[in-house]
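A.B. asks: These are the structures, in structure tokens.
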Structure I
Amino acid sequence: MIIRYYILILIIALLFSACSIRKHLPANTYLYNGAAVSVTATPDSSLKTRAVRKSLQGITFPKKNKMFLGIPYKVGWWYFIGEPKRESGLKYWLRNRLGEPPVLNTMVDMEANVDNIVAYLENRGYFKSKADSSSSVKGYKWKAHYNVKLRPPYFLDSIAWILDSSVLSKDILTIPPTDSYIKKGQQFELANIKAETRRVDLYLKQKGYYYFSPDYIKTYVDTTVGNHTIKLYLSIKKETPLVARLPQTINSIMVFPNYTLLTPPPDTTKTSVMLYDEVYIRDTVNAFTPEALLRSLTYGPESLYDVQIHNESLNRFINMGAFKFVKSRYEPSTDSINPSRMDVYYYLTPLNKKNIAAEVGGFTKSNSFTGAQASINWKNRNLFKGAEKLNIKTYGAFETSPNDSLKKNNNFRLGAEVSMSIPRLITSFNIADTGYYPPVTKFLLGFEWMRRQLLFTKNFIRGQYDLTWRRKTNRIHTLAPVSITYNNASQFSDEYLQKIIQFPVLEFSTRPELILGSFYNYTHTSTNPNAVNIYYFNGNVDLAGNIAGLFKKANAPFSKQIFGAYYAQYVKLDVDFRYTRKLAKDVYLANRIAIGAGMPYGNSAYLPFSKQFIIGGGNSLRGFRPKRLGPGTVFTTADQQVTYPQIGGDYKLEIQTELRFPLFGAVKGALFAEAGNIWMKNELLYGSEGTFSKNIFRELGVDVGAGIRVDAQVLIIRLDIGIPVHKPWLPLSERWQRIELTSRDYRRENFVYNIGIGYPF
């Protein structure tokens with residue numbers, strides 16, 4: 001009964017809207033009701049016209065107003081709100097956001113649409129097709145009609161280049177035909193021919209033809225072959241200038257590393273410049289070493305121009321991180337009258353060498369703690385004149401909890417970190433220095449003091465030497481030959497010492513620990529983020545304790561020390577694979593599977609706490625708070641969250657799927673389902689409940705949820721609500737949970753809110 005009532009109200013509102021529109025339309029005008037296209041194949045053709053009609057329907061203009069049950073409700077709203085007094089305020093927003101102005105019949109150019117239809121068909125091989133137009137009126141609506149007589153399409157019988165004996169012609173003949181956009185037997189498509197001319201142009205640009213353009217390629221067809229086939233001919237236009245017919249050789253290269261728009265243009269003569277390795281450099285303030293600039297140049301004098309190599313050099317200059325603007329200019333050589341020689345100029349505008357920044361921010365944690373952090377960051381972008389970046393960071397943080405049981409358990413952190421990034425590889429082995437990005441060598445040293453007020457004090461020391469390089473844009477390699485982490489706890493409170501007596505396992509978490517190892521990380525992404533199928537892969541291999549084990553071989557866990565600390569020994573492997581499928585415009589199905597395994601051995605019984613896998617939270621299983629799920633069927637209490645340094649595991653399995661779709665404007669929606677958990681190798685920390693076993697699929701945490709995203713172009717703001725539907729810590733028969741959205745107590749206990757920046761995966 002209630003549903004019928006609402007339907008009746010909706011119908012009355014729509015009828016009122018229709019009456020309102022009729023009343024407000026200007027005199028002698030009608031509301032445009034779209035275009036109807038009818039396609040009739042000629043008697044000599046057996047063409048299926050449905051697809052053609054649909055395509056032609058989409059190219060008619062303008063587009064009619066949005067309608068519901070044949071009523072333009074947005075136009076009705078437009079008239080109902082009325083003209084606002086100013087271009088701001090609520091009334092203006094309501095009218096322009098929720099309504100739309102009427103599209104009238106006077107806005108339709110039927111003759112232009114007929115011309116567009118005929119041109120569209122001609123460009124797709126339906127030569128000699130015809131079209132005409134008419135219109136009809138029904139009530140206050142006006143409709144355009146376009147009648148098309150479709151002729152059979154033409155197909156390519158042959159493709160041939162008409163060339164001479166010039167160097168340009170010889171280079172065109174070397175273009176591989178396998179990647180051609182035009183092939184014998186293919187239906188004539190003007191778009192394919194244009195794509196082919198661009199392909200030829202790109203190929204020639206890689207062969208030195210800097211001044212060549214697709215506009216210099218002439219195409220014409222011969223339709224006299226018969227049987228609706230054509231011969232396609234391509235040639236170079238006679239008016240093509242000589243300079244465009246010649247491959248260009250680089251005569252000289254000049255680099256200006258101190259260019260700025262605020263100063264007069266630099267003198268491009270070769271006076272007052274220095275010559276380094278056949279490259280001219282004018283560095284008036286001696287800001288950069290020549291070697292640093294030369295490493296970004298992927299070619300030199302006497303090299304044949306190649307657009308790909310040219311782009312590589314530009315990108316390497318940009319990715320040095322020392323310049324805010326980079327541009328280049330090619331000109332005919334001033335040292336030669338040869339039209340096939342060019343000079344190239346690079347204009348580099350440096351960033352400020354030094355800067356200092358202070359940051360203050362707040363945060364909340366899943367364990368009921370809130371806090372604030374302040375940091376000071378000092379940066380030098382060109383320390384030794386080779387675009388070396390020195391970064392010194394100091395920070396302090398404080399966190400507390402309003403809960404009575406945690407009120408006095410405040411946490412304090414103070415730390416400092418020094419890092420240096422060098423845009424070249426410093427290593428004893430060879431790695432090819434090619435591609436769009438310069439390789440980077442990084443050195444890092446950090447220290448942190450942490451005081452858990454009611455528990456203990458802990459000191460952390462970290463050092464790392466790593467190399468990052470890219471041979472291709474979408475493939476990133478990171479190798480850390482040396483990675484060192486040391487931590488040591490002290491100043492234990494009496495309360496914590498009592499907890500150790502009660503829970504002896506806690507003693508493991510405060511033992512001094514040394515991680516001396518190395519790791520390799522590889523990331524592979526799809527080259528086109530707008531493709532139908534988008535892939536992402538990340539793999540990581542982490543090793544520790546091999547060198548230490550050579551000097552002090554351990555026969556049992558925690559049996560050997562170095563500098564008073566137990567050294568860790570383990571092998572850790574993890575992969576993260578993501579696949580996103582585009583289902584429709586702005587509609588995507590995103591999927592992710594993450595698998596990790598750590599194998600402690602020798603001096604270790606489990607992965608170091610800082611290396612363990614964790615699960616839950618905004619970028620993981622969103623129906624479970626961080627570190628509240630697992631390991632296995634273990635239930636982590638609030639007390640454990642405070643006492644243990646980390647609730648993690650030696651193994652991890654995580655599976656996620658998410659449907660992403662548009663809602664309105666910049667707001668998008670999402671529906672997701674996720675499953676996963678973590679496990680330990682042995683029973684030492686959490687007993688048999690936390691160990692990896694054959695029953696892992698019964699121990700998976702499962703959640704479902706929904707979310708909204710606001711795409712602010714610069715960033716994506718995300719709110720997700722996750723609901724656990726399978727809780728592995730409960731008895732087996734009670735793990736699957738009913739969803740009771742109407743229950744306030746259920747929502748309070750089970751709804752997990754996640755706010756984040758960017759997509760979860």
Structure II
Amino acid sequence: MVGMYLEILIRHSIERVNSDMNNKLNLVELIKYIDPSRLDYQEWINVGMALKQEGYSEYDWDSWSSRDSSRYHSGECHKKWATFNGSSSPVTGGTIYQMACDFGYKPPVGAPDEAMNWDDEISNDPLKVIDGGFEIEELKLPKEWHPKEQLIKYLSVLFEADDNVGYVTDCWQTADGKNLPTKGNYDRTAGQLIEELSKLKDDDIGAVFGDYNKDVGAWIRFNPLDGKGVKNDNVTDYRYALVESDEIPIETQNTIIRELELPVACLVHTGNKSIHAIVKINATNYEEYSKRVNYLYKVCDKNGFITDKQNKNPSRLSRMPGVERKGKKQYLLDTNIGKESWDEWYEWIESINDDLPEPENLTEVFDNLPELSPPLIDNVLRQGHKMLIAGPSKAGKSFALIELTIAIAEGKKWLGFNCTKGKVMYVNLELDKASCLHRFADVYKKLNWQPNAIKNIDIWHLRGKASPMDKLAPKLIRRALKKNYIAVIIDPIYKVLTGDENSAEQMSKFCNQFDKICAELGCAVIYCHHHSKGNQGTKKSMDRASGSGVFARDPDAMLDLIELEIDDNLIKYQENKAECAIYYKYLKRFVSNIDEEVSQDDLESSYNMRKIAESKLNKNTLALARAEYQEERKSIKTRSAWRIEGTLREFPRFSPINCWFNYPIHQIDDTGVLSDIDSSSQMNSKNSNYKKNFGNKKSAEERKNERKESLEVAFSAVQENGQATIEDLASYMGVTDKTVRNYLKEHNNFWVDNSNVGLKNNSI
């Protein structure tokens with residue numbers, strides 16, 4: 001019924017608009033409300049087609065299009081105009097009428113017999129704050145006017161002392177007699193200007209700024225410059241934007257600005273039919289500035305203040321207070337009115353215009369609590385919730401997501417956690433199709449899992465086709481709506497990231513897209529993001545993710561990967577363990593009763609196990625064992641160690657997980673060797689064992705004696721006929737060959753001949 005009602009309403013309105021067209025509704029006036037810079041290409045074309053259809057000229061379209069200075073090209077309208085040859089279903093003036101209304105046009109109240117007008121509300125208009133029921137107050141000229149004081153106050157409010165200020169007191173005349181400002185000056189700071197003004201004994205500001213034409217007035221740029229020019233590229237800080245309108249009475253302008261509580265730094269009377277509101281924007285860059293200005297103008301337009309869209313540039317000139325213009329004063333009306341900052345004003349606007357549910361009393365639901373969503377990953381994440389995996393580069397985050405995709409599809413464990421079996425969509429934003437599919441096959445092979453449930457995995461390949469997340473989300477939802485996915489995995493999110501990742505406001509909007517997917521599909525959304533640059537050691541896990549803290553605090557679960565530093569001793573230890581295990585495996589397979597001949601000490605010594613294997617296995621079997629060990633040794637040298645910490649909203653925090661990234665999968669460390677390694681965060685913590693024990697270090701002499709003793713013990717264990725090799729000593733001690741040579745040199749009671757070692761005096 002609602003859809004039918006809206007359809008009837010729209011049809012009726014368009015018919016009425018077309019009827020108005022017959023009554024000479026002026027489309028040239030209507031397009032003044034439409035900002036061409038905010039239209040896409042097809043919308044721009046539609047305006048041109050509608051103008052031609054309704055009998056307007058090419059000039060009308062071209063003149064309006066030129067307001068979009070960044071995209072306007074002379075002659076382009078002429079070329080396109082010639083192609084508009086009519087259609088069986090032409091674009092009419094009704095399209096322009098509707099666009100104008102969207103941009104804030106308020107049509108006259110219709111006749112009593114009309115069913116509904118365009119400005120009659122079906123629901124609350126987003127961003128609408130005031131309803132026109134305010135009282136218009138008359139603007140009062142200042143009783144006393146002191147130009148010097150006006151300018152000093154204006155400069156003090158808007159600028160820091162070392163900010164370069166751009167201003168114009170000269171003008172030039174066009175062929176039709178119109179006076180326009182020159183480039184002006186920009187080489188002095190606000191501090192210099194204020195100091196020079198303060199020294200004036202009268203209000204002759206021309207002595208500081210230069211004489212101006214009192215028929216024209218003077219101008220000033222409201223954002224600081226770099227002292228090299230007056231273009232947008234010369235703006236050093238995007239603090240303010242200009243809000244102005246020539247479409248409504250000046251008293252109404254003043255009233256609406258105050259009713260909207262715009263965060264105005266300075267309010268200036270132009271000496272003509274408008275006032276200039278210098279509004280606090282405080283953007284970090286040009287992109288954020290543009291978005292905030294568009295939002296500001298949209299709010300103003302929605303509330304009856306029809307903004308001049310040509311004032312969007314941060315380097316724009318505004319009227320300078322303290323000067324005259326055709327006998328009227330350009331003066332400072334007010335300073336620091338409305339909300340204190342952009343953030344405060346934005347939150348206020350959004351709080352007024354929400355579609356949020358009303359609070360409910362706990363007594364209504366306490367005895368009949370809703371069921372919790374079932375787990376997706378046991379003790380980590382529920383279905384319908386969000387999870388972030390954060391980590392530095394080379395952590396294998398993408399592989400971790402592929403592992404998780406497969407684990408959910410097969411109903412197996414992931415990082416030791418049980419996963420619910422179900423359908424998964426993997427959104428591939430980075431890899432070409434072939435590489436992505438090979439990764440899935442490689443992970444299956446490395447996990448040694450049979451692909452029994454690959455029907456549960458759908459892959460959406462979007463490399464080179466990704467759009468911003470707010471555009472991608474509805475497309476994803478449409479494709480996934482009937483697939484019954486229990487998880488959607490997006491990799492990586494930087495490909496769809498919109499806005500400044502350090503802006504909490506913008507990242508909140510970005511993360512809300514994940515909520516939409518969760519809500520619409522009833523599935524979990526899982527994604528990864530990189531750590532910020534620099535040392536992460538002193539940061540908490542949720543503060544390591546790059547950009548705004550929103551990233552880490554928004555998801556229901558966050559897994560954070562921190563790399564563990566592996567030293568040579570640990571690598572040697574791992575090699576020793578691997579060699580022992582491989583030789584024992586072959587001995588167990590081919591030698592009966594081997595356990596009776598191999599002691600526990602032997603099982604811990606690669607040297608001993610090698611010697612036993614050489615005496616018990618034939619050459620072919622021994623070659624197989626050695627080849628397997630060499631492959632394992634390569635793997636040990638290339639793999640990295642990681643600690644995974646979890647920050648969970650729905651479940652208790654789990655103990656950190658230590659694992660190896662052994663390309664292309666993560667393997668849990670079940671030996672416990674990684675648990676003894678301090679992560680950088682622990683090393684830098686005030687209360688770490690490292691810091692506590694720092695004062696309990698052994699003396700240099702004690703450490704030297706320990707090295708001597710360990711060398712002697714190793715030599716006694718591996719020597720044959722009073723000799724040993726450096727390789728055997730290194731293997732036994734779990735250190736590098738270089739370390740052994742250093743120990744031998746320090747001991748001074750051993751001789752070394754290439755790789756052979758022996759005692760100088762035949763005794764220790």
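What follows is calculated from the coordinates using simple rules that are stated; it is not laboratory data. Since we're looking at a predicted model, the values are computed, not measured. Cβ atoms are built from the backbone, for glycine too; each structure is taken alone.
A.B. asks: For helix-only ellipticity at 222 nm (-39500 (n - 2.57) for each DSSP H run of 4 or more, over all residues; to 500), the calculated result is -11500, so let me know which of I, II that is.
C.D. replies: On the way: I: -5000; II: -11500.
It was calculated from structure II.
A.B. asks: Quick one: mean count of other Cβ atoms within 10 Å over residues 383-390 came out at 23.2 when computed from one of I, II, so which one is it? It would help to have the intermediate numbers written out before the result.
C.D. replies: Values: I: 18.4; II: 23.2.
Corresponding structure: II.
A.B. asks: Additional query: I have 95, 90, 57 for Cα extents along the principal axes in Å, calculated from one of the structures I, II. Which structure is it? Intermediate values should be presented prior to the final figure.
C.D. replies: On the way: I: 95, 90, 57; II: 113, 73, 63.
Only one of I, II returns 95, 90, 57 for Cα extents along the principal axes in Å, namely I.
A.B. asks: Given that log10 I(q)/I(0) by the Debye sum over Cα atoms at q = 0.14 Å⁻¹, for residues 295-558 alone, derived from a single structure, equals -1.21, which label among I, II identifies that structure? Before the final figure, lay out each step's value.
C.D. replies: On the way: I: -1.21; II: -1.07.
Matching structure: I.
A.B. asks: Among the shown structures I, II, from which was the value 5 of relative contact order in percent (Cα under 8 Å, 6 or more apart) calculated? Don't skip to the end; give the middle numbers.
C.D. replies: Details: I: 5; II: 9.
That value comes from structure I.
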